[in-house]
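Next up: the structures, one after another.
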Structure P
C-alpha cells in the first residue's frame with residue numbers, strides 16, 4: 001500500500017495498492033483498477049539484508065585496482081564495426097577514431113594517472129607471465145598505489161617498483177615465487193628488484209611472513225611429474241634440514257631441488273640431477289653442492 005500523487009477517477013480516493021502479479025494498481029476505496037500493464041522498474045532479485053543487496057547489485061563492472069581509474073570509465077573498442085558486425089564507412093571510421101583519441105586523453109589527464117596507467121599495464125603483463133591469481137594482482141596494485149601516494153616512486157624506475165610490489169604481494173599471499181622468477185619477467189636485474197623490495201618494506205611498514213623452502217616443493221614436484229610420496233619425503237627432509245640450520249643463508253630453490261632429488265632416490269623414482277636443476281631453474285653444481293651438504297649433515301643412505 002502506498003500513497004501517490006494521483007486521484008481515483010471514480011471516487012476521488014488517494015489510497016492505492018499495487019498488484020505485482022497482475023501488474024495493476026487498484027483503488028482501496030472503490031476497487032477501481034486505475035492502472036494496468038505496469039512495468040516493474042525494480043530488480044528481478046530479492047535481498048534480505050545489506051550484504052545480499054551489495055552482492056546481487058549489478059551496476060556496471062566491479063571495481064578493480066589493476067586499472068588506473070579502477071574501471072570506472074568506458075573503453076571504445078578498436079574494431080571499426082557496428083553492433084551488427086558490419087564495417088563502418090570511411091566517414092564513420094574517422095569520427096570514431098577522433099572519439100577514441102579524445103576518450104583516451106580524458107581517461108589519462110594528469111602525470112600521476114599516466115604513471116599509474118603505465119605501471120599497472122606493466123603489472124598485468126608480469127603477473128600474466130607468472131600466472132598469478134587475481135587476488136595477488138589486486139594486492140600488488142594496492143601496494144603500488146600506496147607507494148605513489150607516499151611519493152616513493154620518484155627517482156626510481158617504474159619497472160623495479162612494480163616488480164617489488166608483485167614480490168611483496170606474493171610473499172603476503174604465501175605464494176612461492178622467487179626473486180629470480182620475478183626479475184626474469186621484468187626488465188630490470190634481480191639486484192635492483194631486491195633493493196626496491198627492501199625499500200618498499202621499510203617505507204610502507206608492510207607485514208611480510210618469511211617464506212619457507214617447503215612452500216616451493218609442490219611446484220617442483222608438479223613440474224617433474226613425480227608422485228605425492230616424493231613430495232611428502234622431500235618435505236620431511238627439508239624439515240630436518242631446517243632444524244639443523246642448513247636452509248638459512250641459501251637459495252630456497254637450490255635446497256629444495258636437492259631435497260627432491262634425495263627423496264626421489266630414496267623412493268627409487270627415476271629423476272636425474274639435470275632434470276631437477278632444469279625444473280628448479282638452478283645449475284647442476286648448485287644441486288650437487290646442496291645434495292652433498294644434506295647427505296653430510298643428515299643421516300641418509302642413498303643408492304644412486
Structure Q
C-alpha cells in the first residue's frame with residue numbers, strides 16, 4: 001500500500017517540510033534579520049545539493065548545463081530567490097509565517113496567468129474559478145479586523161501583505177522561467193544553478209548597501225543559525241527533493257494540490273507553538289484558498 005501511494009505521501013511530506021521551514025525562517029529572521037537569513041540558507045542549501053548531485057550525478061556543480069539553461073535558470077534564480085524570497089522572508093517577520101504562506105497560495109493562479117500571457121497556455125473554466133476562489137479566500141482572511149476579544153490576532157500591515165504578494169509573484173515568475181530554461185536538464189542541477197544565481201544576487205545587493213557586517217554577525221548567533229539550518233534542510237533540500245519524487249510517482253496535478261496544503265497545515269503549529277490565535281474566518285479562508293488552488297489542476 002505504501003509503495004502504491006509513494007507519490008502522494010511524498011507530496012504531503014513536501015507540504016509538511018515547507019510548513020516547518022517557514023516557521024524556522026520566521027524565528028531566525030526575527031533574531032538576525034530576514035536578509036541575512038536568506039543568503040545563509042541559500043549557501044547551506046547549495047552545499048547539501050552539491051553533495052547530493054555529486055553522489056547521484058557525478059558532478060559537484062552543474063558544469064554540464066547548456067548556455068541556454070544557465071541563462072534562463074540564472075534569471076529565474078535572481079527573480080525567485082533574490083527578489084521573491086527577499087519579499088517573502090521579510091513578510092515572515094512583518095506578518096508571520098501563517099499569513100505569509102497563505103499569500104503564497106497565490107502562486108498557482110499567478111503562475112497560470114503568467115503562463116497564459118507569456119506562453120499562450122490555455123486556461124479552462126475551472127482554472128478561472130480556481131483562481132477566483134484562491135484570491136477570494138486570501139482576500140477574505142487578510143481583510144479580517146480583530147475585535148477586542150481577538151486582541152492577540154496578528155496585525156496585518158499593508159507593507160507586510162504587499163511583501164507576501166511580492167514573494168508569490170517572484171516565485172511564480174521564477175517557476176515559468178525555470179520551466180523554459182530547464183527543459184530536459186536534471187532538476188536538482190537546475191536548482192543548483194538557480195541557487196547560485198540567487199547567492200550572486202544577494203552578494204551584489206549586500207555589497208551595494210554595506211550589509212556584509214550584519215551577515216557576519218548573524219553567523220555568530222547560534223539560535224538563529226540552528227533555525228536557519230533546519231529551514232535549509234526542510235526547504236531547498238528536502239522539500240525540493242520530495243516534490244520531485246512526488247511528481248515522478250503521481251500525477252502533477254495531484255502532487256501540486258497536496259503541496260498547496262501549507263496554508264492549512266501551518267494553522268495547528270501556529271496555534272500550539274507560536275500561541276497565535278486563529279479565528280474561524282482565518283481557517284475557512286485558508287481552506288477556500290487551497291480548494292481554489294486544487295481546481296487549477298482538475
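For the set P, Q, ranking by Rg/Rh (Cα atoms, Kirkwood Rh) places P highest.
If we compute relative contact order in percent (Cα under 8 Å, 6 or more apart) for structures P, Q, which one ends up with the highest value?
Looking at the calculated values, the largest one is Q.
Among the shown structures P, Q, from which was the value -24000 of helix-only ellipticity at 222 nm (-39500 (n - 2.57) for each DSSP H run of 4 or more, over all residues; to 500) calculated? The structure behind it is Q. Comparison across structures P, Q (criterion: distance in nm of label points 7 Å out along Cα→Cβ at positions 64 and 160) gives the highest value for Q.
FRET efficiency 1/(1 + (r/R0)^6) of positions 200 and 240 (r between Cβ atoms, R0 = 25 Å, to 0.05) was computed and gave 0.15; which structure, P, Q, did it come from? Only one of P, Q returns 0.15 for FRET efficiency 1/(1 + (r/R0)^6) of positions 200 and 240 (r between Cβ atoms, R0 = 25 Å, to 0.05), namely P. For mean count of other Cβ atoms within 10 Å over residues 16-23, the highest value in the series P, Q is held by structure Q. Can you say which of P, Q returns 24.0 when mean count of other Cβ atoms within 10 Å over residues 72-79 is computed? Corresponding structure: Q.
Just so you know, all these numbers are worked out from the coordinates, no wet-lab data involved. All figures in this text were calculated on a predicted structure; none of them were measured in a lab. Cβ atoms are built from the backbone, for glycine too; each structure is taken alone.
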